[in-house]
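Colleague: The structures come next, written out as structure tokens.
What follows is calculated from the coordinates using simple rules that are stated; it is not laboratory data. Predicted, not measured: the structure shown is a model, and the values here were computed from it. Cβ atoms are built from the backbone, for glycine too; each structure is taken alone.
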Structure 1
Amino acid sequence: MGQDPSAPNSPTAQDPTTSAAEVNPPADLREHQQLVSEVIGDLDRDYLIGDSPTQGNPDADVVLFKFSDFQCPYCGQATGEVKTFMSENASDVLFVYKHLPLNRIHPEATPAALASWAADQQGKFWEYHDALFEHQRALSEALYVEIAEELELDMDQFNRDRRSEEAQSAVARDLALSSELQLSGTPVFIMNDLLIPGAMPADFFAEALTRLQAAETTSSVSP
């Protein structure tokens with residue numbers, strides 16, 4: 001995962017330029033899993049999803065969150081695996097994208113996130129998302145404009161939206177959640193409350209889904 005070993009401060013909703021990589025998560029994965037389960041369990045599903053971009057079944061019992069950075073090569077690698085997984089399980093899973101820009105090591109992460117948020121305001125988040133990862137090594141102001149033009153976005157609105165306080169706040173909310181979950185790198189996935197750090201193959205997500213569904217079935221038939 002992309003990580004930054006420096007700086008002790010945690011991101012806040014007031015500072016969307018602060019990287020969640022500044023969080024120090026529990027060293028033990030089991031302890032981190034317990035923390036994630038507690039945080040997820042305390043929060044409402046609608047709050048967790050918020051206005052984030054989604055794919056799949058909005059009524060699905062299983063929600064897969066991806067905390068991601070557009071400049072992180074591992075996030076790009078994971079994108080294809082998630083696409084494969086979702087193509088086979090879209091009726092059983094709601095996939096939710098969360099921004100987690102690692103600004104200290106990825107200077108274009110936040111500008112790209114803000115541009116993708118602006119594209120989402122015109123219903124083109126996923127197309128913009130795919131284009132950003134396709135051209136990940138060329139992230140720049142020129143690329144953000146070029147993609148928007150290729151998608152035939154209203155450019156005045158696009159530029160206004162990506163520079164707006166609303167865009168900053170949207171990214172900041174994701175960073176605040178990642179801080180509460182003590183996530184320190186990208187990509188990080190959470191399937192319901194199951195912590196999945198790092199880029200994993202599609203089969204891994206499929207197996208995790210099968211285990212979750214089996215556990216829910218067992219729970220529902222238990223006396």
Structure 2
Amino acid sequence: MDHHPISFPKRSLSTDALEILYEDNHLISVNKPAGMLVQGDRSGEESLMDVVKEYIKERYQKPGNVFLGLVHRLDRPVSGVVLFARTSKAASRLMRQWKAHEVKKTYWAVVEGVLKPEQGRLVGHLRKSGKRVRTAKEGDRGAKEAVLEYRTLALGRRSSLVEIGLITGRKHQIRAQLSQTGCPVEGDVKYGAGEFLRDKTIRLVARSLSFRHPIAGLEMTLSVDTSDLEREFSMS
């Protein structure tokens with residue numbers, strides 16, 4: 001049972017306000033605002049996919065529905081790099097990269113306290129339990145291995161800035177594994193943080209995504225601007 005059901009303020013985004021990180025005939029990548037759904041649900045609330053589709057219609061004067069392939073997701077309270085495919089061929093090739101663990105995903109998180117050691121690797125097993133995930137043992141029903149690497153970038157008064165490299169990509173993996181260390185992501189009450197942020201988001205950013213272009217085959221890295229965090233932790 002989820003003891004912390006969270007009601008998010010509704011987020012809307014105009015196509016003019018959409019931050020495009022990369023765009024060509026095969027791909028489009030945007031910076032997802034924290035608090036916004038990547039894909040629509042039964043609530044009918046506007047999603048990032050809705051806004052990106054509208055942007056493509058307006059920019060390329062396409063009538064009717066446009067194809068937009070979802071190849072990965074970010075949790076609603078998380079911000080950062082989201083990549084969509086604009087063709088079915090690009091979508092299927094990107095999905096193969098994800099399944100083969102060929103995509104490098106890097107996150108920045110502001111966590112409560114300081115991780116010990118300040119750099120390391122977290123290895124465990126997680127299983128879904130309602131709307132969250134819980135620690136599990138190898139062999140438990142539904143248990144999946146969860147692996148990430150982390151390093152502390154900077155220390156604040158009561159928090160620290162941590163870079164995370166995802167090795168596996170389980171639901172809520174970073175949030176659950178950091179919580180298990182006693183250093184939950186700030187604002188992530190669902191996973192043990194002391195208090196909510198005002199807008200119910202959490203301080204976790206999908207900072208960069210590295211992959212092969214599905215058609216051209218070139219290695220690509222897409223990143224979002226994190227200069228605000230660098231200033232906050234006196235890194236710049």
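Colleague: With relative contact order in percent (Cα under 8 Å, 6 or more apart) derived from the coordinates and found to be 34, which of 1, 2 does the value describe?
Modeller: Numbers: 1: 34; 2: 20.
Source structure: 1.
Colleague: Same structure again: Given a value of 1.23 for Cα Rg over 2.2 N^0.38 Å, for residues 115-202 alone, point me to the structure among 1, 2 it was derived from.
Modeller: On the way: 1: 1.23; 2: 1.10.
Derived from the structure labelled 1.
Colleague: Looking just at mean count of other Cβ atoms within 10 Å over residues 27-34, which of the labels 1, 2 belongs to the structure with the highest value? It would help to have the intermediate numbers written out before the result.
Modeller: Details: 1: 12.1; 2: 22.4.
Structure 2 gives the largest value of mean count of other Cβ atoms within 10 Å over residues 27-34 among 1, 2.
Colleague: On to the next question. As an exercise: Cα Rg over 2.2 N^0.38 Å, for residues 171-210 alone, calculated from one structure in 1, 2, equals 1.17. Which structure is it?
Modeller: Of the options listed, only 2 reproduces it.
Colleague: Output the label of whichever structure in 1, 2 has the greatest value of distance in nm of label points 7 Å out along Cα→Cβ at positions 99 and 139. Don't skip to the answer; put the middle values down first.
Modeller: Values: 1: 1.1; 2: 3.0.
The structure with the largest value is 2.
Colleague: Any idea which of 1, 2 comes out highest on percent of Cα pairs over 27 Å apart? Mind dumping the intermediate values first?
Modeller: Details: 1: 30; 2: 37.
The maximum falls on structure 2.
Colleague: One of 1, 2 was used to compute helix-only ellipticity at 222 nm (-39500 (n - 2.57) for each DSSP H run of 4 or more, over all residues; to 500), and the result was -15500. Which label is that? Write down the numbers at each step before the final one.
Modeller: Values: 1: -15500; 2: -5000.
Value -15500 for helix-only ellipticity at 222 nm (-39500 (n - 2.57) for each DSSP H run of 4 or more, over all residues; to 500) corresponds to 1 out of 1, 2.
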